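Some structures are shown below for you to check.
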Structure I
Amino acid sequence: MKTLLTGLLLLLLVPCIGLAIEFQPIGYKALSMGGAGVATSTGSLAPYYNPALLAEHHHGAQISVSGGVGIREVNLADHIDTLADIGITDTIDEAIDYVENNYVQALASGLPPELQKKFQTIISELKAIGTKNGLQLMPTASAGLQIGNFGLGIFGLAEGTAHAVIDPHYLDIIVPVDVTINGVPQTVYVKYDPDQNTLSPSTLNQYASSSLEYALDHELTYLKLSGMAYLEIPVAYAHKFPTPWGDLDLGGAIKLMPGWTYDGIVAVDTSSGDINSKLKDYDKTDTSWGIDLGLLFKPHFLKGLSLGLVGKNLNTPEFDTVTGQTYKIDPQARLGIAYDFSAFTLALDADLTKNKTFIPDYDTQYIGGGISFHPWSWFSLRAGAMQNIAESEEGLVLTGGLGMGLKWFQLDLAAQVSTKSGEFDGNDIPRYMRIQASIVSKWF
């Protein structure tokens, strides 16, 4: 389970960091309806979305098992893979060897064209990354059980992030070289201008204040890996309270939360495909616990309308990292509304809290909804859209899903994809994407 849930991760600079881990969509319905589940995800997923929904169960028992993955890319993957193909350190070493073996010629004519082109690409890619960047993997795995008004589950969530830290003051190509001048062996510093293909004398002070090699050796420029994977294992219950204005459902869940935190750094030219293998030395296991509370109101004046509100992680769970830092998961609040009529369900959710991610200065606050068409018990077709109103990089996210099968065994597929795209390996890729498969079984 640990391998399934982990993504990537990294170095923290303050002893305690608050994180409102984003409200990740899981399961077979909400993910395909614009993430909306607070007022409509009854049954086995109620302990996750809103425990109050357990009082609105349509079956005596329901079981669901889901697995999926999400990816978010913000101006990073293509750049670090280009740098990995070149190899920054290898290119610098190759240049040093060339200058040491051809000192006089190098001073007169610069470096060979292939080295010049490599350095031009390295500097161009480092400058292009920018301060807001990240590559985030968000795998999920869940198993939920609803029996009457009670709910149990194992909901596995993860956010693993690679983020490039580039010191813009250290982008000069200045290196020490061991040469013999007038018969005397000595170490000198030379500065290379890849645009002009020229070498000029430099100094130790210039090397220590602006050299890319110095920044790499002293971890001023690096790839920051950070994140966490954790399980929510709730015991949940809900009760219905009739009122003169409508039915009020109140529910709560207390959950055990074993987790794995990640905290480390790797070279900035580590390829995106190698990031997972770099994490084994940076993880720490810790266990916390959380409290969720929810309510649902179904007014008498409009049959089919449901208004939901949930607060998750109200006690601010904490997890220690391998470096002695602490991740604190801040409370989340989400509002939901749903309307059922005939063979259709309309739903809308909105985050009331702005939730931080492990990408620095990148928050999420989604509003989204969708429609479900379920004319028969064995078939459902869903579509929707959602928008991160805290950031603009993803654009509108389109969602959809399809479920079919027998009452006691249904297969459901769901996906989300952003309308904005980035670039990877010369191809356009969505800035944000999720896919998920679920098996659902309903009884009684």
Structure II
Amino acid sequence: MYKVFFITFGCKVSQYETELLRSCFSEAGFAPADKSADADVIVVNSCTVTGSGDSKSVYAVRKLRKDVPEAVIVLTGCMPQAAPEAAEKVTEADIVTGTKERAKLPSLVLAALAEKRRIIDIPPLARDDTFEEIAYVPTDSHTRAFVKIQDGCECYCTYCMIPYARGRFRSKPLDDLRREVAMLAAHGRREIVLTGINIAFYGHREGLRLADAVEVCCCTEGIERVRLGSIEPEMMLPDDLDRLAALPQFCPQFHLSLQSGCAATLKRMNRRYTPEEYASLVEQIRSRFPEAAFTTDIMVGFPRETEEEFAESMAFAERIGFSRIHVFQYSPRQGTPAAKMEQIPDAVKHERADRMKALGERLAREYMQGLVGRTVPVLFEREKSPDFHCGHAPDYTLIKISRKNSKKSLRNQIFYVTIEGVGDDCCLGRIASEDGN
């Protein structure tokens, strides 16, 4: 029996798709390898959002070729789809595929193993492509499941290759979503996270809204929580928010992708909102979800970003009061308009990233300190620590309680917890009561 090992770069969508591939390989008779050195097949699921994403994927393939010379190495995902000629030149990969027709990857691997030949198979994306469904059955014991409901992007931000790697907007049909979530509930999942390349555009071509997908999940027996992955702010309408607010299972954590708090920078990025429009949406959400948490991504060092523009972005982030900020430095992606713009020196990017991260850490601590004294429902997860039970509140704050007075496992159970203090990256509390589940 051949053993397969997976390495994933990129977002939650890539991680979810890797889980689908695991299921495909399992169905084809492959066994999981615990580490790359033990594998007959190594699958590298690539990312291409930035130039650094490409570099990491290619570096991984080349290092694996040296470390595990006898393995069949697969380079798949966004990087080959967006840049097939460059991917084909990564000769250390035995198989190169893109983001389409992934279910046939195990058969390509078997062909490469049997015939000892290199395979390049990157079907082009087409305008009439539909949402690609890959059936799977979870084999782990997680309490939370990610469900991809949308693929493709047509926004064409000036720094991004995703439209070329993923194609046009397409969405998972509601009936397929209903079946998948019911299957996950039957396997013990209590929380669903809806994810995709741009989930705010769910149902864009089918006359549906993101709220339709959330309602389907919330109506599934056994599902206690439903939350959203990263969303673009321009597609969230008041009616959508009203529908979400009517769902007790919906978790009020909003990861609203910002990228910059400066209007001029957002315009150069070809983002489809202004800082004021973003702030208005935050206020609309807070009016319906007073205890909502807002997390975001912020890019620093975008081409031609001045110190004044960066200061505007810092001030805007503080104004919103994010509970968590993912900070990353711009890196040029060849083939995008931004790569041709005047670039910022690396030293300036590093320094600005440090300042934005420091602000994010302060805002996160202030947010958690504001939770002290509240009692919140916590879904406890796998027991990873000998000292603490760990789980997440509806706003996705990590909650830890001491195991001194409760040695038994709390995994996959919901308890109300009174928050008493703040740790390094979490809140600390004690069990107040069980929710009855």
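For distance in nm of label points 7 Å out along Cα→Cβ at positions 33 and 417, the highest value in the series I, II is held by structure II. Could you tell me which structure in I, II was used to calculate Kirkwood radius over Cα pairs in Å as 23.1? That value comes from structure II. Here distance in nm of label points 7 Å out along Cα→Cβ at positions 41 and 369 was calculated and came to 5.3; which of the structures I, II was it taken from? Checking each candidate, the match is II.
Each of structures I, II was scored by distance in nm of label points 7 Å out along Cα→Cβ at positions 105 and 185; the highest score is held by II. With helix-only ellipticity at 222 nm (-39500 (n - 2.57) for each DSSP H run of 4 or more, over all residues; to 500) coming out at -4500, pick the structure among I, II it was computed from. Only structure I yields this read-out. Supply the structure label, taken from I, II, corresponding to Rg and Dmax of the Cα atoms in Å, for residues 129-192 alone with the calculated value 27.5, 91. Answer by label: I.
When relative contact order in percent (Cα under 8 Å, 6 or more apart) is calculated for each of structures I, II, structure I comes out greatest.
Figure out for me which of the structures I, II the number 1.52 belongs to, where Cα Rg over 2.2 N^0.38 Å, for residues 153-400 alone was derived from the coordinates. Derived from I, not from the others. Out of I, II, which one gives 2.6 for distance in nm of label points 7 Å out along Cα→Cβ at positions 81 and 353 as computed from the coordinates? For distance in nm of label points 7 Å out along Cα→Cβ at positions 81 and 353, the value 2.6 is produced by structure II.
FYI, it's all coordinate maths here, none of it is from the lab. Model, not experiment: these values are computed from the prediction. Cβ atoms are built from the backbone, for glycine too; each structure is taken alone.
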